[in-house]
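Asker: Next up, some structures in structure tokens.
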Structure P
Amino acid sequence: MVLVALTGNIASGKSEVARIFADLGATVIDADDLAREAVVPGSPALEAIVSRWGKRVLNNDGSLNRAALRSIIFSSDVERLALNAIVHPEVKRLRDGLVDEARTRGDAVVVSAIPLLFEVGLEQEFDRVILVDAPDDVRLSRLVQRRGFSAADAQRMMNAQMPASAKRSRAHFVIENEKDLKALRRAVERVWKDLAAESAK
């Protein structure tokens, strides 16, 4: 089994790349999905979040108010690191369980989508690392036009992450995502061909 990490900064197109990999036959594990699972009502992680930031980060039904929490953590490195310390260990536990299941099934290629792979130092746990990248102006436009963020909020979120330029040399593959979906799929298929060949060895 080839264990692959898929990463990229916000609005680079990781989710679309992950969908294409799944379509091609990879087992895909999404850290964002696991992060949502980690903070369901009644979970230790959500209790720790409320203990630190109070009930202002909760919706009326007791679920996590992501917008409220986002406004806190993206304005402070200290708060962001505190959140990561709460959520990431639980996400890792959930991911490790899914990887074990995939290994037991005999899955050939397992792709773990992890936005903060380099920031939290997880790259050494994988056989291959794929970085999805797009120019800053393209990513900013996607955040504003597709996700409805203000330009200031979008820029703040982008600035909070390690620059992609610092990640490119640490990745085994870089998938450029500045054109259309057809071009993106062709780029993903080229990487998939290499991964499938490696898994067959």
Structure Q
Amino acid sequence: MKIFSQNIQKNNFIINTILEVNQDFDIIFIQEPLWTTIRNIPSTTNAKDTSLIGVPNHPNWLTFIRNPCSTNDLLRVISYINTQLSSFRFSLHKNIINHQDILLVFFFNNNTIFWVINVYSDSSHSTLKYLKDVEVNISNLLIMTGDFNIRDSIWDPSYPHHSSSSDDLMIIADSFNLELLFPTNHVSTRYLDSDTGSNSVIDLMFL
């Protein structure tokens, strides 16, 4: 299974490009999409039209995203499944994990359920705090990946410090029977636009 994951920093042109050029992938995980007006629809309660807010879609991809509860609840994770995998009956599961920055999707293979998780964790690590506090019992979780916003010497050789948030992340991964995947070639996953800071590794994959 080929999986692509990227924080697109609210640039939907990047999403459209990714969906178009990466059609040999099976799953695409996106963090921090830009929610925009798709079209205006007639309103039954006032004279003005209501804006339909959404994210990019593509005919070759199934889009999985939680419905926002309000205009302030703009979710920061999307998962796209290649339509060629439709026979595996991918489905979004909202009852086990209920958090705006975590997307839990399952599918069937040989009558067995498997799970994948797309995660965005902001600078306050609210996602990690949620996962640490909630009791989640999931078997056959294949992958947890996304933007965790944690710098640590464990996965970034150029960074000399250790973060307590990393300990929480490792505990969460262990509870899912997942291990951190180390790349064969260490490169940064976030590149700054200016010379005032340093590039970093904050996007991780657990298998």
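All of the numbers you see were taken from the coordinates with simple rules; none came from a lab. Values in this document were obtained by computation on a predicted structure and should not be read as measured data. Cβ atoms are built from the backbone, for glycine too; each structure is taken alone.
Asker: Taking mean count of other Cβ atoms within 10 Å over residues 56-63 as the criterion, which structure among P, Q has the greatest value?
Answerer: Details: P: 12.5; Q: 16.1.
Across P, Q, mean count of other Cβ atoms within 10 Å over residues 56-63 peaks for Q.
Asker: Right, here's the next one. Identify the structure, out of P, Q, from whose coordinates relative contact order in percent (Cα under 8 Å, 6 or more apart) was calculated to give 38. Display every interim value, and only then the final one.
Answerer: Details: P: 38; Q: 14.
Only structure P yields this read-out.
Asker: When FRET efficiency 1/(1 + (r/R0)^6) of positions 64 and 128 (r between Cβ atoms, R0 = 35 Å, to 0.05) is calculated, the result is 0.60; to which of the structures P, Q does this value belong?
Answerer: Working: P: 0.60; Q: 0.95.
Label of the source structure: P.
Asker: If you rank structures P, Q by mean count of other Cβ atoms within 10 Å over residues 88-95, which sits at the top with the largest value? Provide the component values of the computation, followed by the final result.
Answerer: Values: P: 17.4; Q: 13.2.
The structure with the largest value is P.
Asker: Looking just at Kirkwood radius over Cα pairs in Å, which of the labels P, Q belongs to the structure with the highest value?
Answerer: Numbers: P: 17.9; Q: 18.4.
Once Kirkwood radius over Cα pairs in Å is worked out for each structure, Q has the highest.
Asker: helix-only ellipticity at 222 nm (-39500 (n - 2.57) for each DSSP H run of 4 or more, over all residues; to 500) was computed and gave -4500; which structure, P, Q, did it come from?
Answerer: Structure of origin is Q.
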